[in-house]
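Enquirer: Listed below are the structures to be examined.
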Structure 1
Amino acid sequence: MSELLTYTGGCHCGEVRFSVQAPNAVELERCNCSICSKGGYLHLIVPASRFSLLKGEERLSCYTFNSGVAKHYFCSHCGIKPYYIPRSNPDGVDVNVNCLDKKPEYVTIVEFDGDDWEANAHKLAHKSKE
């Protein structure tokens, strides 16, 4: 595995801040499901051990829908969703790369068909493993 770097990020107003460890070369998913396409989310799924909420837990609100397994956290002040716990990887964290202060240098974006989530979710299951 390549060396892990620490990236910081947060919501628009700065009330919610986090850090995430990821390599400098990452594969990200752009999903076409209803919530991701409307929100412009760019997915970086990591093991939970590589994510730290630095501040703002009291500012977070949680939105769930459909099965209720995914936990979509957003800042109750500015409305930005910097991360969530994905249904495909409930043991991991999915960070919105658009919310990072500095992006990884080498990015590959893979289109993910979330409109047909049930048929495609297995393609993401490995992303939250150490």
Structure 2
Amino acid sequence: MSADISGGPKRLLLAEDHPMVVMALESAFELVQDIDLVQTTGSVAATLSAAARMRPDVILLDRRLPDGNGIDAIERLHEVSPAARVLVFTGDADRAMRDRVIAAGGAGLVLKTGLFDDLLETVRRVAAGEKCFDVDL
């Protein structure tokens, strides 16, 4: 487990609308000491509200939510939580999607098809200020 030199766990907000994915990630993050899953949401509107209240370090944002596209919400998320780094979470991606995330100000793009350890590493890197894009096209 990587050490956190900033004085505490990184605060993660998860925006995901599939209950089974949410349950699995909540269970997995309970075992991680340097990342605190502070809240889960299932829509763009709820994510905007939670981001304004919770001030997370990283927002793990599903690309497809019932009330909108996560990529389209990045700018609004930065307005309500300027320090939050947005990591788009998707089942599939291509160069065009990666480019949209970059243009919107996202800090990264990570595929749901990867391993949990890879997701953890990406969240840690994004929280540390890096840009991380799973899609190397």
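No value in this document is a laboratory result; all are computed from the given coordinates. All values derive from a computational prediction rather than experimental measurement. Cβ atoms are built from the backbone, for glycine too; each structure is taken alone.
Enquirer: Starting from the value 1.6: which structure in 1, 2 was distance in nm of label points 7 Å out along Cα→Cβ at positions 13 and 53 calculated from? Please report the intermediate quantities before stating the final value.
Expert: Numbers: 1: 1.6; 2: 1.0.
Answer by label: 1.
Enquirer: Looking at distance in nm of label points 7 Å out along Cα→Cβ at positions 37 and 85, point out which structure of 1, 2 has the largest value.
Expert: Numbers: 1: 2.8; 2: 2.0.
Between 1, 2, the highest calculated value is found for 1.
Enquirer: Which structure, out of 1, 2, was relative contact order in percent (Cα under 8 Å, 6 or more apart) calculated from, if the result is 20?
Expert: On the way: 1: 31; 2: 20.
Here the read-out was taken from 2.
Enquirer: Something else: Could you figure out which one of 1, 2 the value -1500 for helix-only ellipticity at 222 nm (-39500 (n - 2.57) for each DSSP H run of 4 or more, over all residues; to 500) was computed from?
Expert: Numbers: 1: -1500; 2: -12000.
Of the structures listed, the value fits 1.
Enquirer: With Cα Rg over 2.2 N^0.38 Å, for residues 45-108 alone as the yardstick, tell me which of 1, 2 scores highest. Could the numbers behind the result be given before it?
Expert: On the way: 1: 1.15; 2: 1.02.
With respect to Cα Rg over 2.2 N^0.38 Å, for residues 45-108 alone, the highest-scoring structure among 1, 2 is 1.
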